[in-house]
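The following blocks contain the structures, represented as structure tokens.
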Structure I
């Protein structure tokens with residue numbers, strides 16, 4: 001097996017489609033992680049409400065809010081990148097087709 005990297009138009013398109021399909025799941029995945037990892041009670045911080053418990057509860061709620069705010073942007077970014085990768089694959093395929101055509105044309109025909 002070679003260590004060479006080979007780029008093909010279809011690989012660009014497939015990768016773009018993968019980015020786009022992942023983008024739709026990212027928002028809910030981030031929300032799920034945010035909910036499960038920022039639960040103060042699950043961390044044991046909501047029981048006694050000592051000063052430290054209160055600080056942890058506050059910080060976790062802020063962290064969840066930030067995670068909820070960034071999730072849509074991450075999803076939109078992945079979707080956008082996927083679309084650009086698909087467009088790159090299409091342009092790449094067009095360039096390859098042009099190259100194949102031109103390889104069969106003599107200089108005098110141009």
Structure II
């Protein structure tokens with residue numbers, strides 16, 4: 001089961017690199033009147049901090065990534081049902097349910113360790 005956690009850690013590290021790339025590409029856009037994505041830097045740092053123990057194989061460190069994913073997925077599902085028109089609500093609910101997959105992997109890995 002540690003291989004699943006390591007794979008999840010690798011994917012989180014790739015996500016951190018992608019978020020860092022978005023931050024770097026958007027650096028000068030806020031001065032030109034565009035959107036400021038400065039918080040992407042802190043998100044990327046958080047993802048790197050979480051990815052390192054996951055790459056080592058710590059199942060409990062994976063909860064630092066998977067619980068916020070699940071909370072965001074729950075918020076996406078509930079908010080989409082309440083406020084979004086039907087064709088888009090279905091897509092948002094599917095994405096929200098998909099955000100529960102990392103939590104399932106983490107809980108399965110933690111139970112396998114016990």
Structure III
């Protein structure tokens with residue numbers, strides 16, 4: 001049976017930038033590949049869970065600012081279920097660039113943005 005300290009250690013190992021930044025970058029790519037921005041989509045929910053829960057306390061200020069900008073545009077596009085636009089893609093690149101400062105392998109996700 002695991003003790004409380006070992007459970008905390010196991011959980012904290014999952015919530016690191018090395019794990020969360022690639023997951024976030026992949027989620028941004030999935031959002032950009034969708035036909036419309038919908039609050040009902042699985043990727044929408046995944047983005048907001050990462051934003052509001054998983055990344056809190058581990059993301060840098062630069063990543064947080066980039067995520068805020070992306071989230072604002074995402075919300076604006078969702079109001080009329082618009083398709084992802086160039087601005088959203090630029091903001092996604094900004095998030096990935098900010099993350100790549102800390103976790104360099106995240107930069108590879110830029111090549112995949114918006115692909116199906």
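Read-outs throughout are calculated quantities, based only on the coordinates presented, and are distinct from any laboratory measurement. Note that the structure is predicted; figures quoted are calculated from it, not measured. Cβ atoms are built from the backbone, for glycine too; each structure is taken alone.
Quick one: Rg/Rh (Cα atoms, Kirkwood Rh) came out at 1.06 when computed from one of I, II, III, so which one is it?
The read-out comes from structure II.
Comparing structures I, II, III by distance in nm of label points 7 Å out along Cα→Cβ at positions 23 and 39, which one has the largest value?
Going through I, II, III one by one, distance in nm of label points 7 Å out along Cα→Cβ at positions 23 and 39 peaks for structure I.
As an exercise: distance in nm of label points 7 Å out along Cα→Cβ at positions 31 and 87, calculated from one structure in I, II, III, equals 4.2. Which structure is it? Could the numbers behind the result be given before it?
Numbers: I: 2.9; II: 4.2; III: 1.4.
It was calculated from structure II.
Computing volume of the Cα convex hull per residue in Å³, for residues 15-62 alone for each of I, II, III, which one ends up highest?
Ranking I, II, III on volume of the Cα convex hull per residue in Å³, for residues 15-62 alone, first place is III.
A value of 32 was derived for relative contact order in percent (Cα under 8 Å, 6 or more apart); which structure in I, II, III was it taken from?
For relative contact order in percent (Cα under 8 Å, 6 or more apart), the value 32 is produced by structure II.
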